[in-house]
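These are the structures, in structure tokens.
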Structure P
Amino acid sequence: MSDDDTDLAIIKARKMKELREYMSLLEKEKLKRQEAESRSRRTDREVILDYLYDRGDEVLRLAESQFPIQTKAIVHRIVELIKFGELNQSISGGELLALFRSIGLSVRVNNNIKIEDHGKLISFSERLKQQDDDKTVR
């Protein structure tokens with residue numbers, strides 16, 4: 001084999017290595033684009049759930065069951081604010097409930113008040129019943 005053949009083989013090997021690296025780079029960029037697209041395809045509900053805390057998911061679920069159309073529109077607007085960077089803090093369940101009520105949607109939330117009675121938790125209504133029973137017995 002002559003020096004020219006050896007030089008050509010080295011040049012071909014170098015070019016093949018560059019092509020493999022270039023193809024690898026293209027593949028990585030393609031994966032990044034697909035990942036970004038899949039993130040952008042998330043539903044509004046999935047996006048807002050990432051920002052809710054302290055029973056926020058429960059308030060959202062109740063609002064969706066009681067006012068589905070209005071809740072969808074409100075969630076869409078909140079997600080727009082998040083995407084445009086105007087809203088960058090988490091939303092508590094109380095804040096979300098206050099928002100719904102401030103625009104006229106009276107979302108009903110089940111509240112249970114529990115009190116301790118002789119070492120065990122009982123509901124407030126049970127405690128009141130016990131007090132009424134005690135009064136009628138006397």
Structure Q
Amino acid sequence: MKKRVPITQIMSKDLVTLNPTDSLYDAERLFNKHSIRHIPVVEGERIVGVISRSDLLRISFADLTENEETVESFVYDAYTIPQVMTRVPVTVEADTTIKEVAEILSKQSFHSIPVVEKGKLVGIVTTTDLINYLLEQY
């Protein structure tokens with residue numbers, strides 16, 4: 001297995017992002033449209049948070065009622081992206097190795113890490129990216 005492979009080799013570079021002023025409806029739409037589970041929240045090129053599909057599920061009471069659309073509407077209208085997102089997420093620099101990222105993710109409860117270069121968001125890596133990389137090695 002290769003030892004010093006930078007995370008840029010496996011990270012997603014075609015980013016789907018949200019702004020703090022976007023709505024939770026926008027987040028839900030992007031999760032569904034792109035079949036993703038994590039979206040960086042940015043102001044310009046600077047990352048200010050990450051919202052995950054799990055964050056939306058956590059605030060949703062949809063499984064407590066038969067009328068999921070009504071509850072989802074109420075919840076999505078009651079909260080904003082900044083209220084739900086993880087603020088100041090852990091990030092890594094573009095030259096961080098895959099091994100270093102794997103070590104971070106193995107010790108934390110989150111499943112994605114934004115990748116930055118000189119403070120600018122350039123990618124995102126997920127546990128799925130790491131598993132796929134590992135599978136390619138075999």
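Where a number appears in this text, it was derived from the coordinates with a stated rule and is not lab data. These numbers come from a predicted model, not from an experiment. Cβ atoms are built from the backbone, for glycine too; each structure is taken alone.
Can you tell which of P, Q yields 10.0 when mean count of other Cβ atoms within 10 Å over residues 18-25 is derived from it? Comparing all candidates, it corresponds to P.
Which one of P, Q has distance in nm of label points 7 Å out along Cα→Cβ at positions 26 and 74, as calculated from the coordinates, equal to 2.6? This value belongs to structure Q. When distance in nm of label points 7 Å out along Cα→Cβ at positions 10 and 50 is computed for each of P, Q, the one that comes out at 5.1 is P.
Given a value of 2.1 for distance in nm of label points 7 Å out along Cα→Cβ at positions 34 and 130, point me to the structure among P, Q it was derived from. The value was obtained from structure Q. Set P, Q, criterion mean count of other Cβ atoms within 10 Å over residues 82-89: the highest-scoring structure is Q.
Using the calculated result 9.2 for mean projected area of the Cα convex hull in nm², pick out the matching structure from P, Q. Structure Q accounts for this read-out. Here relative contact order in percent (Cα under 8 Å, 6 or more apart) is compared for structures P, Q. The highest value is that of Q.
If helix-only ellipticity at 222 nm (-39500 (n - 2.57) for each DSSP H run of 4 or more, over all residues; to 500) comes out at -23000 when worked out from the coordinates, which of P, Q was used? It was calculated from structure P.
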